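Asks: What follows is a set of structures for review.
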Structure 1
Amino acid sequence: MYNYLKDNRGKLLVLPLFIYWFALLIGTSLPSDVSVEIFELSDKLKHFLAYLILAFLLGLNLHFQEKWEFASKNYFFITLLITVIYGAADEIHQIWIPNRSAEFYDWLADLLGSLLGIIFAKYFIHFLCKFKTIS
C-alpha cells in the first residue's frame, strides 16, 4: 500500500488535496447565509474537522513527494506551519466576507484540528511503513 500510494500520488493524494483545499477556500469565502448545512455541527467543530482533513491530506502529500527531501523528512512540522498560517490568513480574509468574522477561537480550532490531522497522518504513514516490505 505504501508503494502504491507513492507510485499513484497524483491521483490518490495530490488531486484529493487540491479539490478539498479549493472547496474549503470556496466554502469560507461565501457569506455564512449562503452556505449549505449538510450536518448540524457547531462552528468550532466544523473548523476543527475541516483542518484535521486538510492537515491529514497535506501531510501525506508532503511525505510522499520526492522533489524536496527536506519537506518529505519534515512533513509533520511543515504541514503544521502551513495549516496554522493558512488558518490565520483564512480567518483574516473572512473579515471582508458578509456575515462572517475573524475569531481567535476559530483559528484555535483550526490549529487543534491541524495538529490532530497531522498526528493521524504520521500514524497512518507509520502503519503503511510496517507493510512496505510485505507487498
Structure 2
Amino acid sequence: MDKLKTRVDRFGQFLVDGFQIAGLFVLGATIVWAAVHEYIGMIQEGRASLEDILLLFIYLELGAMVGVYFRTDRLPVLFLLYVAITAMTRFLVVDIDDLSVDNLLIVTGAVLMLTLCVLILQFAEAKFTAAQEPQATEH
C-alpha cells in the first residue's frame, strides 16, 4: 500500500511540475507576444511616447519575473513591486490631466509606500541572507 501511495504522490508531483512549466512557458510567450505587438505599433506610428516606454518596462519586469520564477521556483516579490510602481507611474503620466488632487495624492502615496516596501525587502534580504551564508576565512 505504501508503494502505491509513493507512486501516486510521484505522479501527482510530476503533473504539478509539468503544469507549472507549461504555464510559465505560456505566460512567458504571452508576455513576449504582447510586448512585440506593442513595439510593432510604436514602429508603425513612427514614435514612442513615455507611456509606451513605461509599458515596455512593465513587460520587461514581467518577463524577468517569469524567468526568475522558472529558475528558482520562488516568486520574486520585488519584481511584482517594480511592476506595480511602474504601472502606477504610467497611470500618472497618462491620466495626469484627468486626476483630481485627491486621487493624485493617493496614487503618489501608493508609489511611495511601494518604494518603501522595496527598500525594506532589500534591506531584510541583505541583512538576513548575509547572516546565513558561511564566512570565508582569511589566511
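Asks: Kindly point out which one of 1, 2 the value -30500 was derived from, the read-out being helix-only ellipticity at 222 nm (-39500 (n - 2.57) for each DSSP H run of 4 or more, over all residues; to 500).
Replies: 2
Asks: Moving on. Comparing distance in nm of label points 7 Å out along Cα→Cβ at positions 78 and 126 across structures 1, 2, which is largest?
Replies: Structure 1 comes out on top.
Asks: Then there is this: A value of 13, 40, 30, 14, 3, 0 was computed for P(r) over Cα pairs in 10 Å bins from 0, in percent; which of 1, 2 is the source structure?
Replies: Of the structures listed, the value fits 1.
Asks: Oh, and also: Given that FRET efficiency 1/(1 + (r/R0)^6) of positions 6 and 118 (r between Cβ atoms, R0 = 30 Å, to 0.05), derived from a single structure, equals 0.10, which label among 1, 2 identifies that structure?
Replies: 2
Asks: Next question. Comparing relative contact order in percent (Cα under 8 Å, 6 or more apart) across 1, 2, which is largest?
Replies: 1
Every number in this text was worked out from the coordinates using simple rules, so none of it is lab data. As the structure is a computational prediction, the values presented were derived from the model and not from experiment. Cβ atoms are built from the backbone, for glycine too; each structure is taken alone.
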